[in-house]
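Just so you know, all these numbers are worked out from the coordinates, no wet-lab data involved. Remember, predicted model here, so these are calculated numbers, not experimental data. Cβ atoms are built from the backbone, for glycine too; each structure is taken alone.
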Structure 1
Amino acid sequence: MNDFLLSILLGIVEGLTEFLPVSSTAHLRIVEALLRLDLHDAYWKMYTIVIQLGAILALPVYFWNRILKFLSTFPRGESGNRNFFTHPLGLTLIAFVITAVPSFLLKKQIGQNLENLWVMAWALFIGGIIMWLVDALCRSPRTLRMEEMSLPQAAWIGFVQIASAVFPGTSRSMSTIAAGQSVGLSRSAALEFSFFLSMPTMVVATAYDLLKTLRHSNDETGLATLVMTGHNWVVLIIGAVVSFVVALGVVAWFMNWVRARGFMPFALYRIVLAVILFALLMRGLS
């Protein structure tokens, strides 16, 4: 496939799936397997990380006003009854630390599962079932806004998000949304906190992966030395821009959708996709 068309395709896939609870990692890996692509050299590894950063940029752009509001009220909050440990920004940081430390310690296990389509299929399927049950059973939220969240709620969400790091296909968005709903958050509050938690989590994770990829491109790991040509830069920029634009549209649409309709269609999609992936794997997809 032409590199420019491939970049547009991968940018669209990344932008569409990064913040929906369906796993961008699984979708990019499935596209790679179906199209018989080889995205394992230093350049394409770096490319997939950069387009993820493009998608991440959509969050501060979309939530700019909310971020400024939280910064201006930190740490006391709008009503003056909050502190560092209960303000939305403090809760985001706490949940991030709870996720980041175990995930870093489990990085070898994470690396072993990263390309495994069987693990992704099971994660999609089990995550879909969990999401379906949580959305169906947790219909009486006691926390309607992110500003009303408590420390235990944030800590639980951070803990559950570890699963998305260890088992690719789980989806950060799915794990944080389901965890939030299970401890009394409304759909919109769970989704918004999921987006805020994604910002530090994904920036740190992708920056770490990018540095590791660039470093390994010049050592004994076998990856080819990364040499950027004008063609490479254009392909990279196209993917990052497409990912950003698509992700920005998805975030805006998803926030409005969830307020009115909930997460059930995404749970069903995960289950159907998992069944299709199981069938393809049994027929030799790798």
Structure 2
Amino acid sequence: MGPERIREIEPHAAGLRGLWSPTTGIVDFRRVALALAEDVEGAGGSVLTGREVLGLEEHREGIVVRTADDETLARGVVACAGLQSDRVAAMTGGAGRDRVRIVPFRGDYYTLLRSARHLVRGLLYPVPDARFPFLGVHFTRRIDGEVWAGPNAVLAFAREGYRRRDVDLRDLRATLAWPGLWRLAGRYARTGIAETWRDWWKPAFVAQLGRYLPEVRSEDLVFGPSGVRAQAVTRRGEVVDDFDIVAEGRAIHVCNAPSPAATSSLAIGSVVAAQAVERFAL
């Protein structure tokens, strides 16, 4: 589409060229996860939350999952540990040790005030830069009518640190000790500095949003939610931008599940399930 057609679909957006996907939509993924949990429980399974995995130990009878609460013997384990995926993979040997390291990147969103929500009808996304694993700032009208603007991408000082002030010394030491981080930082130093500047200086963030939505103003935006991306980085400083599933012994590890992992979750589940059926002789 050209500028005229873009304006017909999104009257307040700016662009030279655009792609329109009229069937693209969003879901409430929390509700999706709860529905999947109901399916598991309906099939006789259990969903146990808040249990940190401390060890995976293989025995002749199976593999023992050790947590702070108890131990469970299983025929096989499928680990999708997200921000902790490299650590959990390392529990069964070399799958996660020194192959890749999870480097956490925090992404902050702003939300449009109710009076400014009319500026966005649907989903506005920039053309992605293939050099980077991050899409860049975009606008998302959500199911409840809210419009999110963002995110940025800055190094997080804790794997589960959703606020600027969150610091976990163990996580930070592990991140800073990984050679791949410094090689990645050296390659994209200018981009990293710009992202950090936009994180701390709201006018810079608003200016980036204004490239796609010229009418948006700082007073239209309030600070919104944050997320942490589990970005797998190799020792050579390369970002892993594809799904990485590693089978080792009685365990299958999903070591990297980049965006759109949530959108693709059922397809990923089919792949992992097929591997589990074969590997664990189910």
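Out of 1, 2, which has the highest value for distance in nm of label points 7 Å out along Cα→Cβ at positions 46 and 198?
Going through 1, 2 one by one, distance in nm of label points 7 Å out along Cα→Cβ at positions 46 and 198 is largest in 2.
Identify the structure, out of 1, 2, from whose coordinates mean projected area of the Cα convex hull in nm² was calculated to give 15.0.
This value belongs to structure 1.
Comparing structures 1, 2 by relative contact order in percent (Cα under 8 Å, 6 or more apart), which one has the largest value?
If we compare relative contact order in percent (Cα under 8 Å, 6 or more apart) over 1, 2, the biggest value is for 1.
Which structure, out of 1, 2, was distance in nm of label points 7 Å out along Cα→Cβ at positions 78 and 190 derived from, given a value of 2.2?
This value belongs to structure 1.
Thinking of 1, 2, which structure, once helix-only ellipticity at 222 nm (-39500 (n - 2.57) for each DSSP H run of 4 or more, over all residues; to 500) is computed, gives back -8500?
Structure of origin is 2.
When FRET efficiency 1/(1 + (r/R0)^6) of positions 30 and 86 (r between Cβ atoms, R0 = 35 Å, to 0.05) is calculated for each of the structures 1, 2, which structure yields the highest value?
Going through 1, 2 one by one, FRET efficiency 1/(1 + (r/R0)^6) of positions 30 and 86 (r between Cβ atoms, R0 = 35 Å, to 0.05) is largest in 2.
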